[in-house]
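Peer 1: Multiple structures are listed underneath, in structure tokens.
Please treat every number below as a calculation from the coordinates, not as lab data. A quick note: this is a predicted structure, and the numbers were derived from the prediction, not measured. Cβ atoms are built from the backbone, for glycine too; each structure is taken alone.
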Structure I
């Protein structure tokens, strides 16, 4: 569950990391979560001409798995739901360094809790 006061700084770090590695390309970050769209409104302030954000809140789980399994770059959460999608995704992934099933995730960069450093 996303909590603004606890998590936003970390996700802001992640978005800054992603933006810094665009290499002149444009990208759209798709956020799949539960809750209300208004819970994520602060993310839209981080958009730019080259970096868009699209929310998928309370979408059907099969739709979420499909999109996460086909993402060009999949940023995993520490969840079994993300792990299942990672098994179906052959592209690049970013996962936290403390992910339990991390040894079973291929093509993944490990990043620290605050999303500030690749481990």
Structure II
């Protein structure tokens, strides 16, 4: 997640720089709704695009893990949004949604269960 955080923060910085040239330049993220939504959307679209195109984010590539969705198909935007939303709930619950993987037989988190996905380590070539 730390590797992905670097990518997401860089994207958010770029989007924030672009917002400086719009009427939103006087608004503050996490205080005003529109820039907050724009930054959360940036975060979501980074993750969803990666999940839809091979199931790999930057951090997943580094750790050689992939996200598999049941059926093996690329997930739709709705399923990605569900995974993203439940992961935020997992964090808001003091990380309990992530810690759930320690007790789940298949090592799934809440957002894995909700989006019918699982983290796998593909065999090395």
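Peer 1: With mean count of other Cβ atoms within 10 Å over residues 70-77 as the yardstick, tell me which of I, II scores highest.
Peer 2: Working: I: 17.4; II: 11.8.
For this comparison of mean count of other Cβ atoms within 10 Å over residues 70-77, the top structure is I.
Peer 1: Something else: So Kirkwood radius over Cα pairs in Å, for residues 38-85 alone, computed for just one structure, reads 11.0; which one of I, II is that? Don't skip to the end; give the middle numbers.
Peer 2: Details: I: 12.3; II: 11.0.
Comparing all candidates, it corresponds to II.
Peer 1: Let me ask another. A value of -17000 was computed for helix-only ellipticity at 222 nm (-39500 (n - 2.57) for each DSSP H run of 4 or more, over all residues; to 500); which of I, II is the source structure? Don't skip to the answer; put the middle values down first.
Peer 2: Numbers: I: -9000; II: -17000.
Here the read-out was taken from II.
Peer 1: If you work out percent of Cα pairs over 24 Å apart for I, II, which one comes out largest? Please report the intermediate quantities before stating the final value.
Peer 2: On the way: I: 22; II: 33.
Comparing I, II, the top value of percent of Cα pairs over 24 Å apart belongs to II.
Peer 1: Looking just at distance in nm of label points 7 Å out along Cα→Cβ at positions 78 and 94, which of the labels I, II belongs to the structure with the highest value?
Peer 2: When distance in nm of label points 7 Å out along Cα→Cβ at positions 78 and 94 is computed for each of I, II, structure II gives the biggest number.
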